[in-house]
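A.B. asks: Dropping the structures in below, format is structure tokens.
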Structure I
Amino acid sequence: MFTGLIREIAKVKSYQNNILTISSKHKATLGDSIAINGVCLTVIQVHPDGFDLELADETRSIIDESKLSGEVHLEPAMMMQDRFEGHIVQGHVDCIGEVSQIIPRENATDFIISVEEAYIIHIVPKGSITIDGVSLTVNDVYQNNFRLTIIPHTLKETLMKKYRIGTKLNIETDVFARYIEHILSHRKSSTQSVSWSEIDELQMSY
């Protein structure tokens, strides 16, 4: 599990034959889970200046592989004793989004992100979303896009400062929205409704 708080801007040394080689200050160990641009991957080899990660075919079929080059967001998996900030992030990318508008404000920048309409149900106004591994708050949700407001500190400390119109993004929607929608969709043919105790139990399981 991750929090969506980026710990380092790392660099991709190479990506070939499903193996991603990262140059990083982070000292990984074999078998560690590490999110690269929001994608949870496993360390399979460690080097003095970084480590190797392997991508499964399923992962490669979902993400935008062009994101596996140059600079990348890096976050090691959360440890039990860590302070919980950000929000619950699994590192499981749901879809690819695209920057459709960038609107400068007085002390922030609005980003309008387009996604396939099927994923909008899992994007909640004032809820959480993960963009390339970064935990963010959704301001508004529309038919096939949504609005984020990014403060200067976040722009400075992440790769979002390099986003342009047309930039592709790895998107992980809110885990609770996905689970609740899944439960509800499988009860449409039944008169049984979801109780608040079931929803509480689901939330507590994470």
Structure II
Amino acid sequence: MFNGLIRELAKIKNFSNNKLTLKSKYIPKTGDSIAVNGVCLTATKIYPDGFEVELSPETQKTIAIENYAPGKLVHIEPALRFGDRVDGHLIQGHIDAIGEILEIKKNKNSYDVIIKTSPTAMKYIIPKGSIAIDGVSLTINEVFSDRFRLTIIPHTFENTLFKYYKPLQRVNIETDMFARYLYHMFKKKESKNIDEIIAWW
């Protein structure tokens, strides 16, 4: 589990044979879980200046893979430990969809970011709900039919990849796991009446 607070921006040194090597100040231990742009991965090798993870073919199909090229910067966050504060929201590191940034607009002391994504993901996206974009925990401010609006405060904007994002940039999206659970729970129970649903819950 993660909470969407980025530890640092690491640099990708190499990506070949499904193995991704990163240069970072944070050095995990072999076997540790670490989120790379929001994707939960396992540290398989440790180096003095970073670490290596391996991406399965399934993972590579579900993420914005172009953002893992050598020279690119990525968000990294080590997994939570029991007893840690959760200042963002609970994130599994399982990417639900890819989003496309449509607009980034300065709005007084914040930035409005519009992201378009698939209908499959949109059904879990609700106003004032939580979402992770490339592993960053954020609050959804407005929802449309095929896109949503985020408001990014200057601290988050300057300390994450958001300051580098441009329109048409693709990003990894993980919707709120509680929204997914509730959606599937009520979908399974849709044939029952409301009293049965409440009793079951």
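Values quoted throughout were computed directly from the atomic coordinates according to the rules given, and no laboratory measurement underlies them. No experiment lies behind these values; they were computed from the predicted model shown. Cβ atoms are built from the backbone, for glycine too; each structure is taken alone.
A.B. asks: Of structures I, II, which gives 1.10 when Cα Rg over 2.2 N^0.38 Å, for residues 112-183 alone is computed from the coordinates? It would help to have the intermediate numbers written out before the result.
C.D. replies: On the way: I: 1.10; II: 1.05.
Here the read-out was taken from I.
A.B. asks: Quick check for you: by distance in nm of label points 7 Å out along Cα→Cβ at positions 64 and 152, which of I, II is greatest? Intermediate values should be presented prior to the final figure.
C.D. replies: Working: I: 2.8; II: 0.9.
If we compare distance in nm of label points 7 Å out along Cα→Cβ at positions 64 and 152 over I, II, the biggest value is for I.
A.B. asks: Right, here's the next one. Here FRET efficiency 1/(1 + (r/R0)^6) of positions 48 and 136 (r between Cβ atoms, R0 = 35 Å, to 0.05) has been calculated and equals 0.80, so which of I, II was it run on?
C.D. replies: Values: I: 0.55; II: 0.80.
Going through each structure in turn, the value belongs to II.
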